[in-house]
Structure P
Amino acid sequence: MGGRLTGIRVAMLGGDAREIVLLEELLRQGALIQVGGLPALPARDGCTWYDDPLAAVRGVQVVILPVPGVNSEGRIYAPRSEQPLYFSQELAAAIPGGTPVLVGVARPFLKDMAAARGWHLVETADMDEMAILNSIPTAEGALMLAMQELPITLHGSQAFVLGLGRTGFTLARMLAGVGARVTVVDRGAADRARALVEGWRAVAFADLAGVIGEAQVIFNTVPDMVLTAAILAATSPEVLIIDLASAPGGTDFEAATALKRRAMLAPGLPGKVAPRTAGLILARIYPALILNCLERH
């Protein structure tokens, strides 16, 4: 079937159920896909599966990596692959300079490789459209975790949300919607004012130590160390901490363990709790992004 991506050759390396939804949409729009690290699906026109990721990138115009990207050892996120998938130097050498390389989160390993090879590296997880849409399954997943772990209902609970960014705002609204007593903690005076307009208590990080002891559940969205040992020591022994920031999160987990506080790092919830929705978000955003990247190239 023809479409706006007709004839464009794309390599997809690794991924999970999200990338399968994206794959289907790219094929629908006419792209020619070379896949490595996803299980073979029923035969489809325009799609070829490879065991070797090196073969999958040869001759393509765009490379798509999974949302979680590549770890510090060069391992590509590929939970459905029968064998580990690595972004080797040989693989990197097969991707010409200027090639758009799309990934959700680029860690230093991939950033350094992209800089050395001259690729057009695009981090999609922090794009406004994707981050705002992903905030919904993230917030729903965070509430699900809290409901599973807490001995009390969220309704009536003292729920703290650290950071009023795209995820924090959606999360605070959902918590308020189920009847939690929401406290938002943010550095920005404007964001704190916005929280007050929504009917939530707003606190600056500078004042967090004085009120954190009230929290029964804390959701952190800030990717900096905000729940330090000193702050954790001021929390209730019964508190539950759910850290939604990208690894390593914003919590001193070693201190939390020493203080016997329940703290969990829970990044990447969209792909875990609502993979089809998360895949549809990719399918909504990536086709236009591919075209824009190729036009610039």
Structure Q
Amino acid sequence: MNDSSHYTPPKVWVWEKPSGGRFASINRPVSGATHDKALPIGRHPLQLYSQGTPNGIKVTILLEELLAAGHVGAEYDAWLIQIGEGDQFGSGFVGANPNSKIPALVDRSGAEPMRVFESGAILLYLAEKFGAFVPAGGAARAECLSWLFWQVGSAPYVGGGFGHFYAYAPSKIEYAIDRFAMETKRQLDVLDQRLAQHAFVAGNDYTVADMAIWPWYGGLVLGQLYGAAEFLSAQDYQHVLRWADQIARRPAVRRGRLVNRTNEGCLRERHSAADLDALAG
């Protein structure tokens, strides 16, 4: 790799070699399918195609919370999309999400299948479909949606920025790590100040805003993401830690975190509640 202090960008950038460290084999500057592969379809109306990354976990947490709240229509099949192997570039998945990113949801409860992609959009779609975990209107709804979209807009600095350069880049670049660590800590401080005044991110009620934010920022302070809790001085964010621990204890969150993961003790694919029950048994 070139010494960054002597690198001069070319007049026109050309993709000449893989880049991105451990993800180099799946990074490319063009979109669309690379191979034909249909998506599997299970027996439930809601078909989720995902992997247990922070963005994927958002959706399985919400689905498990909906089921725990008695919304039987939220039963779902969760199919594993292994992004490290390029499953997201199969023709079926590209049809569900032209951006080739997990998660993607296909709702087959209506006359025609409906695709929903981007994790924030999926959370809002499901919350509105079942009338749960999102306020119906007024200031409460505006606050919830503001924090939901705060996460959607901010997390790329945490994942693609800090997480990439701190944990995955093939070489450590001081400027990049410093730049994104600074922004990540600023975001944690934004969240900490908010949670100093409120039980949950959007106010007194647990909402999709918490479910969106927790896998990223909760994961950071609890040491579940990038192994960076000490590096980021997570102990400084006491209100985030209180909130993160509180949410981590919820049974539905514990269940949702297990889905579409290949680690020992987790669930590669989920097709009924019994699949998760069997892990606990």
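Each value in this text was obtained by applying a stated rule to the coordinates, not by laboratory testing. Remember, it's a predicted structure, so these values are computed and weren't measured experimentally. Cβ atoms are built from the backbone, for glycine too; each structure is taken alone.
Below are the figures for this structure:
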item	result
Winner on distance in nm of label points 7 Å out along Cα→Cβ at positions 76 and 252 once structures P, Q are ranked, highest first	P
Structure with the greatest value (metric FRET efficiency 1/(1 + (r/R0)^6) of positions 124 and 260 (r between Cβ atoms, R0 = 41 Å, to 0.05), set P, Q)	Q
Value 15, calculated as relative contact order in percent (Cα under 8 Å, 6 or more apart), assigned to which of P, Q	P
For Rg/Rh (Cα atoms, Kirkwood Rh) computed as 1.03, the structure of P, Q it came from	P
